[in-house]
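Each value in this text was obtained by applying a stated rule to the coordinates, not by laboratory testing. Note that the coordinates shown come from a computational prediction; the quantities given were computed from them, not determined experimentally. Cβ atoms are built from the backbone, for glycine too; each structure is taken alone.
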Structure I
Amino acid sequence: MKNISILGCGWLGLPLAKSLLTKGFSVKGSTTSLDKISVLQNTGINAFQVVLSENEISGDIDSFLSNSEILIIDIPPKVRGNSRGNFVAKIQLLIPFIEKTKVKKVLFVSSTSVYPDDNSIITEDTKLQPDSESGKQLVEVELILQSNPNFKTTVIRFGGLLGEDRHPIHFLAGRQNLENPEAPINLIHQIDCVGIIERVIKEDCFGETFNAVTPFHPTRKDYYIQKAIAFNLALPKFDESKSSLGKTILSDKIEGVLNYEFQNKIL
């Protein structure tokens, strides 16, 4: 039985933990909320309250990491405006705690925001030129983790996340003057996020970088209008007076190296 610690049992981390438990793994999970401890425990997760800040880690981080072979880091940067340092500083504080444990494999949940919106075709070899502050910090964290010789880190760069309880059309419905109508979508369903992480673990594929986006790229305009109709919501209106900026992210490496077949291709 493999022991896994999941730092961040939120929207993705919790269903991932539940799925790993059904496959015979022993799972430790963290949450920043004391109220959520019982939710994790009731699913069979060994739950810990762990809070990372720029200056300290509160909670029993040593016990959370002890005896685990794999650490999955699934916490968002939460960077706003021009503020800098928060997320990078948090990970830098975490690394010495990882180094003194049995953890030799790390999986870091990153984002396709590390790539620029320049209307190009994106692969894992594309130069990283993030447009946002959170993307810039993710690039730094990826480098910090993957350059550490004490453990092997696989980075998974997920596209826009959606699931049964989460779809961007609920935010976009009825809005006016939305930009980039002709830009392609780059989304991925929660089912495939879990499936890809589990495949990395099953194949022991650490020390790699993967783009994780469903191979389905209609334009934003076509896709979100279709979804608004399907959900019986007000149609979004797009500003077509400007050129659209976007990117098409390929997940060929996931399909090839991991032999992974996407389960939700229609979104």
Structure II
Amino acid sequence: MTHSLDESSRTPFAGTAWHYARYRPGYPDVFFTDLVARFHLDGTGRLLDLGCGTGQLTLRLAAHVAAAIGIDPEPEMLTEAAGRAQAAHITNVTWARGSSADLPGELGRFDLVTMGRSFHWMDREHVLTALDGMVDDHGGLVIANDSCLVRSATTWQQAIEDVQQRFLPPDWQASVPDLPDGGESHQAILARSAFRQVQQRAYQFTRTWTIEQAIGYLYSTSMPLRRLLGDSRSAFEQEVTDTLLAIDPAGQFTEPVTLEVLTATKQ
């Protein structure tokens, strides 16, 4: 089920949902196992997933709560999320269009609030103030961010970056949205909030990518790459393909990943 919190304008991720649902990688199983144990998720609580995207966190945690709400400002993301929920026969999730600026709204109270790859897009102090009145005293927050494929850590990732730079128009940076406030760390802002009891954990693992998956991921980011490429999109995809096959003719590429997780509680 979906409902609307607001009718805000199109978001930085407009037009990316199809690729986001199919090419954005999920989170490792051990992360969910730890999360369920840390917050004693026994199927009775309520979950709020802020900036839920296409439901990578919401859908994996739905089996461990009585009800979940996934909120995202981009309606195409919610459509994809609802479709994935239906395909998986998950019926205890409500999808709501809205943003963190709408909080607290009339959403009720929650045992757990998750923010996967999303907290940096928000007015973080506003969000934490609003959540203070929405999260039960025994509950908490989870903020998860992992390595980004386009941050070059390997030869093949740098090769993709080089190709992308050659194809982008000179003024492409004007199309990339600015983050609300990128100065302070999440930990520093949490320390001033009601959720000042913070634990940090890093999960390190590797991901394997095909060329199709890598290109699909590029089209899932906040940079409107498909629009920026215009009529050059086919040539760009061919150049990425040729460049990567020159590095590994098998077309399989490994990315080292660090998933950084903050869990924050009031006590």
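Starting from the value 0.50: which structure in I, II was FRET efficiency 1/(1 + (r/R0)^6) of positions 94 and 206 (r between Cβ atoms, R0 = 35 Å, to 0.05) calculated from? Could the numbers behind the result be given before it?
Numbers: I: 1.00; II: 0.50.
The correct label is II.
Among candidates I, II, the computation of relative contact order in percent (Cα under 8 Å, 6 or more apart) that gave 23 used structure II.
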